[in-house]
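Some structures to go through are shown next.
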Structure I
Amino acid sequence: MNLPNKITISRILMIPVFILIMVVDFGWGVVNVLGTDMPIEHLVGALLFIVASTTDWIDGYIARKYNLITNFGKFLDPLADKLLVSAALIILVELNFASSWIVIAIISREFAVTGLRLILAGTGEVVAANTLGKIKTWTQIVAIAVLLLHNAPFESIGIPFGNIMLWIALFFTMWSGWDYFKLNKAVFKNSK
């Protein structure tokens, strides 16, 4: 297994730690971050989410720079992203920081595209993330990170930046999902 794939697997392994920190009240107290009070667990969880999300860029960079792109990596990398983002979005609903219908729409799209990838993999084709998919991922990551940080520093000035970013993420999530299905519609015609 090459280094980019190991980094991707490390991202997956960070997910249960992230969930544990976000949902268990360890009683670590409260901290003020850029004018916004939050439990220390939420700050630590948000930082862990940001670190895990950054590994997405790192593994991709290494894979491209050293020509270490594999079919396994093309499949595992977006799956790791979906697992991390889905876990974080569900936690945001539990914390009342995100609307459940937006989270359901985003996660449903993720399942649909994963299903499409599995169908394509069955035909021997592995589809790497395209530019729209990458924009979708990064808008989701920014929205989630800001919301996990209780909208700091924007909360202190009354700007719902995290929610605005979540709407932008929803837009790119739906657009990129539609694009994946449009670009790969032939697989459904050939499945008769």
Structure II
Amino acid sequence: MTQTKDLPDLVPVFPLPGALLLPRSRLPLHLFEPRYLAMLEDVLKTPERLIGMVQPYDAPGEAGRLHTIGCAGRVTAFSETEDGRYMITLSGMSRFRIVQEVEGFQPYRRCQVNWQGFERDLGPTERDNAFDRLDFMALLGRFFEDQGLSTDWESLSEADDELLINSLSMLCPFDAEDKQALLEAPSLSTRRETLITLIEYALRGGSSEEIMQ
């Protein structure tokens, strides 16, 4: 089993607003900008094949600034299109804390990171023993109807706790700051509570700024 000591201290980062990656989850990405094509080429030459997904701040005066906590994923699948773009899949490995950004000649951004405090991410699937699935699915149904969303309800009902909660955290149409709150949740139970709060506020017409205050 991979341990934090096996992970590199320097990772390339992909600042993509609203794109959330969680441990043991998968995130499909479409790469077409030259700098990210260069990043993929370099990443595929490394044994770990890691890319760090990080939320950039989206506020006046915060241009270019990154949130401190991100999540690294291993490139587990990739395919090239006829016009030179790439479709890749990242499999979430572990969250990390950015220590500092490292300058270099690469066209993409790289950060020195610390993996301590996220050892659970590299462990087995988490369970949420306080999860009331019936009430949650009823709430989710109202949310999807309100948002005009559709899904495979049979697959959702059969998914285990972690897959269900993490998939919804990644896929639901929340803004970048809300996604960051879901990423930073210290446990699956806390993430589920945060997800419920976001859904309830959306149903009441509340803004994400109200939630985070």
Structure III
Amino acid sequence: MSQAEPVQRQRGDLGPALIDAALELLAEEGVDALSLRGVARRVGVSAMAPYRYFSDKSALMAAVARHGFEHLAAAMRRAASGEDPRERLVAIGVAYVSYAVDHPALFRLMFGSQCCSGDQGLRAARDATYAVLSSTVARAYPDKPHEALILGCWSLTHGLASLFLDGRLSDRVAGSCVEIAEQVNRAMLALDGDTVARRGN
């Protein structure tokens, strides 16, 4: 056993250290590199130490995905700090795409088939992230069917993020992911305004 393990245990922070190591492995080598032994080596603890926190690789991946959703939700909340609810909706869309582009491997894990987990903590983190979007949509469009709008906004933003990650936009549009995400979200808001104007005529 290395000297690092008792220090980590005394501080009570081995769990977060393992998550950090898993995030590094994921970013550097992809999801296939994630293993309890791999994160143990990176942290400098015994191969069995992570099993006090995670029962298997699936549990580790669920914890990493939960971390991702918690940080994505925090980024969306920070972005949604303005006064105008529709401006907040645009800002949330930009924050979502930016997070995906900044953390591609983590984002893929969060929504990938490898992480179809029944973990309650992961489910709660997913629901909290969705709630940031749904509450903003409800404030931006108080008189419209929320569920369809929420799904539409999420589909638009998630689809745009996926197109960026798959490299499908480089030969079609110019600009940074932030610029393009803002343009697309504003274009959708403009379409809504056009629809309202046509109905009034």
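A short reminder: the numbers here are calculations on the coordinates, not readings from a lab. Bear in mind that the values here come from a model prediction, so they are computed numbers and not experimental data. Cβ atoms are built from the backbone, for glycine too; each structure is taken alone.
Set I, II, III, criterion volume of the Cα convex hull per residue in Å³: the highest-scoring structure is II. Tell me which of I, II, III gives 45, 28, 21 when you compute Cα extents along the principal axes in Å, for residues 14-101 alone. The correct label is I.
When distance in nm of label points 7 Å out along Cα→Cβ at positions 110 and 150 is calculated for each of the structures I, II, III, the largest result comes from II. With respect to distance in nm of label points 7 Å out along Cα→Cβ at positions 38 and 134, the largest value across structures I, II, III is given by II.
One of I, II, III was used to compute Rg and Dmax of the Cα atoms in Å, for residues 54-157 alone, and the result was 19.1, 53. Which label is that? Computed on structure II. When Cα extents along the principal axes in Å, for residues 94-141 alone is computed for each of I, II, III, which one produces 42, 19, 12? This figure was derived from I.
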